[in-house]
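What follows is calculated from the coordinates using simple rules that are stated; it is not laboratory data. As the structure is a prediction and not an experimental result, all values here were calculated from the model. Cβ atoms are built from the backbone, for glycine too; each structure is taken alone.
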Structure I
Amino acid sequence: MNSVLERINGVADLKKLSPKEQERLAGEIRKFLLNVVSENGGHLAPSLGVVELTLALHLVFDVPEDKIIWDVGHQSYTHKILTGRKKEFHTLRQYKGISGFPKRDESNYDSFNTGHSSTSISAAVGMSKARDLKGEKYKVVAVIGDGALTGGMAFEALDHAGDLKTDLIVVLNDNEMSIAENVGAMAGYLSRMRTDPRYEKSKDEIEQLLNRIPKVGPRVLRTVERIKDSLKYLVVPGMLFEEMGFTYLGPIDGHNIGTMKSVLQNAKMLKGPVLVHVITQKGKGYKPAEDNPDKFHGIGAFDLITGEPVKKDGPPSYTQVFGTTLVELAEKNEQIIAITAAMRGGTGLNPFAQKFSQRFFDVGIAEQHAVTFAAGLAVQGFHPVVAIYSTFMQRAYDQTLHDVCMQNLPVTFAIDRAGLVGEDGETHQGVFDISFLRHIPNMVMMAPKDENELRHMLATSLAYSGPSALRYPRGSGIGVSLNKTVRLLSIGKGEVLREGKHLVIVGIGPTVYTALEAARLLDERGIHATVINARFIKPLDRELLLNWVKQVGRIVTLEEHVLKGGFGSACLEVLHTDCPGMEMENIGLPDRFIEHGRSDLLREQYGLTAQGVVERVLARWPGILRSRPFSFGGRKK
């Protein structure tokens, strides 16, 4: 039997297919997705769940003239295949390949860049209003999952859309999951909508029912007109959306292309905002993903037959060490609370949740609420640990500043995935947190050089009586042995790991090991470097830095973070007054959004390797061995 997918080079080819061919295409796309994602990794379960929905959307709407906005974008793989990127799809999430998220620069079929949750309806309202102001006629569709609908921004957008009454379609892709199992009142409401019968009783049926009740029935019947809306509230799914100004259609089977085409065609003809409620199964068509949708939400390379990740043996991840250490500390301290924003597994909090269920809170995709919720707990004597990825911490900036730091509350921010995260690209690189946190008064900020130091820093943070942030990277640790007992570090104090007379290299986080390797390579050239593990970004160990910079006059800072407002900037702020003659070279990431690709390739590109450090040192100080020691005031002896 000839492949249908081979005939699809664009959406025009899709619209030539018969209904049977459309069904065959759905199955072939699933196999295609499995083959690529098993090799490259990616967001598999979300994309498997929306294959038929994506086909129906492209059969009904005329993209790119009509606009489809994929909330988060985890589920956009089928969309990419249908819109001219099938031949390049094998490069998914690879360096210089296609992105794992919608990108306007990649295709005009991608109408809006996404990667973070709960943004699609806001963007769709803006596009719809722009269309109206320009007198144009295209349709705008926002596709949002039930998990993303727990985000407050989605409700703000729904409220505004209902008030504007502009033509807009919101497709609610309801699969009962975000990354982890959904929590909260909205999740419960949607669950009831999936199972409650549709409102089918007509006014005549109600009259017949009431008339059968002697004496009472006729009297009650006279009041039906006044109470029919109240009856509707009791039995009709979707009344929340109706009250927000939307026409509600659904729930409908999200794996029946014909049904979805019919409903979407109707939605297309309606005036004002419309919400189409679609029920899908996350991971559909691949049993391991159906059985474990959270595991296959975002996954690395895996074995197609077993569904097991392709992993090499190695040290535990920073995330695992954080999770196990937090459990150890919580066993001795009942004031410790753990909070996550729909990332229980991703942040390593599963062990804590299992052991201390009363002290664990998953607030859903609501980072702003998570932080202020933590502030409320802290005011009453608890010490909350808010575990959030660096890229998602951006979403709670005001709450961190206003509700936590301004009140100087004991809240620990465990900032996972700090630094380069690799294949997820621009929207997920954790390279801005130093810049937007270190300037906030009362904030203490630290970064461990390895997984053992992470344990000590977490204990230090939990013993501190104010706000603190602990940033650590994605992936496996260095492989050092872990101390059985944790110790408290002196806040604001770094450590000298080796001494040299020609320059000082100051690293933060795992870049300390890069600095040590660079120092070893420089030794081979007769250039001897002091290496300092700063440990603390704020407060910096000013005394230690001054002492060594005054001895050698040259300093290199190394960070896996943007240079603008980053760790190197912090060192410059501390040193420039007392060391006016010093020469400083800051090594980090440039003033740009960092593309997707394996983290090791990105580090090589941006000079964040030991060899890259050596090259920068030699380029900056080509005569370093011939120069005399510095004296300050900017003069050489």
Structure II
Amino acid sequence: MSIETLKLCGIIILLAPLAAAVVAGALGTRVLKSQTHWVTILGVGSAFTCSCLVFNQVVGAPAGESMATIPIYDWIPNATASMFRVELLIDPLTSLMLLVVTGVALLVVIYSRDYMRDHGQPERGYERFFAFLALFVFSMCALVLGGNFILLYLGWEAVGLCSYLLIGFYYDRPTAAAAAKKAFLVNRVGDFGFGLGILLIYLTFGSLEYTAVFDMVSRGVDAAGNTVPSSTITTIALLLLCGACGKSAQLPLHVWLPDAMEGPSPVSALIHAATMVTAGIYMIARCGAIFSASATAMTVVAVIGAVTALFAATIALVQTDMKRILAYSTISQLGYMVLGAGVYAADSAVFHLFTHAFFKALLFLGAGSVMHAMGGIIDLRQFGGLRRVLPWTFRTFVIGSLALAGFPLFSGFFSKDEIIHHALTASPVLGVMALVTAALTAFYTFRMVFLAFWGRERIPEGVHAHESGGWMLAPLMILSVGAVFAGYLGVHAVGGGFHEFLAPVFEHTFAAHRHVTHVAGVEPTLWDEYGLMVVSGAIAILAIALAYVLYVPQRWFPALVKASAVRTHRTLWNKYYVDELYDAGLVSPARRAGRVCVGLDDYLIDGLVWLATAIPRGLGYSARVLQSGFLQGYGVSMVAGIAIIMMFVFWS
């Protein structure tokens, strides 16, 4: 690899979107106005082009030379060494993540050109939106490219800030403002643990550089050469996992993601489906040396992933808002990725991250196209039969749904099947949970499809339904291609290039601890190789068929089930009352404590301050009566004072 080329490309990847954000923010409202999108397209497009060059450099590197740490400058030097160095880490995982982030972001920016013009944003919202998008791309690229934990944390927090700004983009809506605040506060909980984990890394190993820390973890020693207790490694891993649970919306910090759908649909596609929420998955994969060194931490990771995947899938069964269904689907799919990492199949987790970026961004943008056509309405109870009204949106949405459902030969089928396979090998319980989640995913996905696009045509009153324009349809079609074919990059029959590409990143961490699936020297049978693939494909097909029967010819049956299981439906509709539990156990007590603190400040503290100043003020009021302003009075006072002094002198 050419280090100079990589260094130049890395700097451009960071600076191009940042410059676009600055220009769009500074000149958008005065000069660029309705053309502001071109600045962001240029900035993100430049980052994507350089990401392709970086990827090409990594792919073409000789064996064993696909990783490089590139120093940029020493930020805080001292007499002996750099206390903190700004450096870039280039390896297969970085190059792949850069392609996903910048590629999806570029398509979302193009899509937003038409979408944001037709949705009532606040004054100067169009320019502000594109400035925020560019700032987000910069933040995510900084997170991915950083070569140490400090840069990772800076990018991590910057991404959280951009998420807050974009979720609350429609700040004049109380629901959007509340959703932005909720996302920010919930992520602060996870980020607090994440920050503590980084501090413990520094206290233990005396460094925050990836290469140095991971080398010491692999040898089980600290900077002084002393053995590091396994409990310390486990604590570090669990603290880092707190950050992943916040950013990647895992239990119990998942509650912010469904409410984040209050932001514009392009925001949902970019931040809350394809990029930001995968930051936690990337962090776990990047810190594989730490996580794989603790069997306890890996068990916790796997259990959290499996439970989150199943938990969110059950909630999605009864939702009626298309974007919320997709939000719970995102939580569930992120659970799959965390499960994959927890059973030492991080390459499969990243593979699912890669395929998921295509079909989930496609589905969110497709939901945005439906919302665009329905005048902002996204509730499935208010429209239906749209396949003739929105033919291209319908076709692309079905492709994305097939990929999400794990339909055979679509991208999601291959990546999800790998995770289920590794989960079954590690633990039958986790594997069964993953299979049940797969069945539920196929069912609720096509429940949404059949309710929106099948049946008689129903359009909300006063809405002029119409297909989206070329700026919105072109990204949908490009993402559709990825939703169909991206999975073939991991198929062994065509070389299995995806996993071989990532092998240098995981061969000494996750892969070294992975459960062996076959006995050495024994050839696997045809069922061993393809049995699970057949089972998972059949489950997806049967679940889709069941959804068709229940929501096309037999639409009365779901209503009967709902009436027969009122409590279960109400529990799922209210998301297992997790928000209510948080409100009762945390939010309301915190508010009451806040009111008590305000009362103490207003009455006790202010009262003490008033009392401390009462005596000087009283003396001042008493002395003020002597200052009448009349010269006669002052003369009498002077004479009286002199007389008193003379009497005192003569008397003494």
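If mean count of other Cβ atoms within 10 Å over residues 244-251 comes out at 27.1 when worked out from the coordinates, which of I, II was used? Working through the options, I get structure II.
Supply the structure label, taken from I, II, corresponding to FRET efficiency 1/(1 + (r/R0)^6) of positions 28 and 300 (r between Cβ atoms, R0 = 41 Å, to 0.05) with the calculated value 0.35. Corresponding structure: II.
Comparison across structures I, II (criterion: Cα Rg over 2.2 N^0.38 Å) gives the highest value for II. Quick check: -23000 is what I get for helix-only ellipticity at 222 nm (-39500 (n - 2.57) for each DSSP H run of 4 or more, over all residues; to 500), calculated from one of I, II. Which structure matches? Derived from II, not from the others.
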